[in-house]
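Asks: Structures given as structure tokens follow.
Here, each number is a calculation from the coordinates, and none is a lab measurement. Owing to the predicted nature of the structure, the values given are computational and were not obtained by experimental measurement. Cβ atoms are built from the backbone, for glycine too; each structure is taken alone.
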Structure 1
Amino acid sequence: MTQTMMFQALSDETRLRALLLMAEARELCVCELVEALDVSQPKISRHMGVLRDAGLVGSRRQAQWVFYFINPRLAPWQSRIIEAVIEGRRDSDVARADLRRLDAMSDRPRPCPA
């Protein structure tokens, strides 16, 4: 992944919000992101594709669910940027609202234990 690809992937509000949620929850399925971000499923899938193509997130399938997580194999410089972006947004009203919606979601799918 080039620096340009990474910064292009980080240039969207929805993708930044999704990264923050994944950092807080470790991994999330599309349905959880749809609920927490209040965005349609096709839009979430498109945004996750951009993040995946940029190498920022990985995914795994469990039954009918696709779970996304921040790529644990990021280069150190990439991890520092992601951490700084997340830290800068963590206390925002938008982030708190997203986390409240995620926490309020009933019937969340359970990922396999790590």
Structure 2
Amino acid sequence: MCPRYEHAIQLLGKRWTGLLLDALMEGPQRFCELTATVEGLSDRVLSDRLRELEVEGVVERTVYPQIPVRVEYKLTEKGLALKPVVEAIHEWANKWVTLSEDSSSVEIPQ
């Protein structure tokens, strides 16, 4: 298997990462806005995912020197290049993924 492909799948396949990317496709957001947008995501995991995406050059963190300090996260050019990928996943999910009645489990028809 191609090491770059494997690395990309490991990065993008982590829980919550896809939802974070989807939220950031809407534009720059603050930590609290991301917490509100992605329900069920703990502050610790959000912080970890944002840091991982920042290290990979997918997300840029900007600190505004004001009181109180304001921190904003936005997709870089590299992150924005994922837009067609995220859109393709949305299309695939709409066509092939069936949610169970309690919406906590997902069924994928074969």
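Asks: Computing relative contact order in percent (Cα under 8 Å, 6 or more apart) for each of 1, 2, which one ends up highest?
Replies: Comparing 1, 2, the top value of relative contact order in percent (Cα under 8 Å, 6 or more apart) belongs to 1.
Asks: Can you say which of 1, 2 returns -14500 when helix-only ellipticity at 222 nm (-39500 (n - 2.57) for each DSSP H run of 4 or more, over all residues; to 500) is computed?
Replies: The structure behind it is 2.
Asks: If you rank structures 1, 2 by distance in nm of label points 7 Å out along Cα→Cβ at positions 65 and 89, which sits at the top with the largest value?
Replies: If we compare distance in nm of label points 7 Å out along Cα→Cβ at positions 65 and 89 over 1, 2, the biggest value is for 2.
Asks: Any idea which of 1, 2 comes out highest on mean count of other Cβ atoms within 10 Å over residues 1-8?
Replies: Comparing 1, 2, the top value of mean count of other Cβ atoms within 10 Å over residues 1-8 belongs to 1.
Asks: Looking just at mean count of other Cβ atoms within 10 Å over residues 33-40, which of the labels 1, 2 belongs to the structure with the highest value?
Replies: 1
Asks: With log10 I(q)/I(0) by the Debye sum over Cα atoms at q = 0.09, 0.14, 0.19, 0.20 Å⁻¹ coming out at -0.21, -0.52, -1.00, -1.11, pick the structure among 1, 2 it was computed from.
Replies: Answer for the origin of the read-out: 1.
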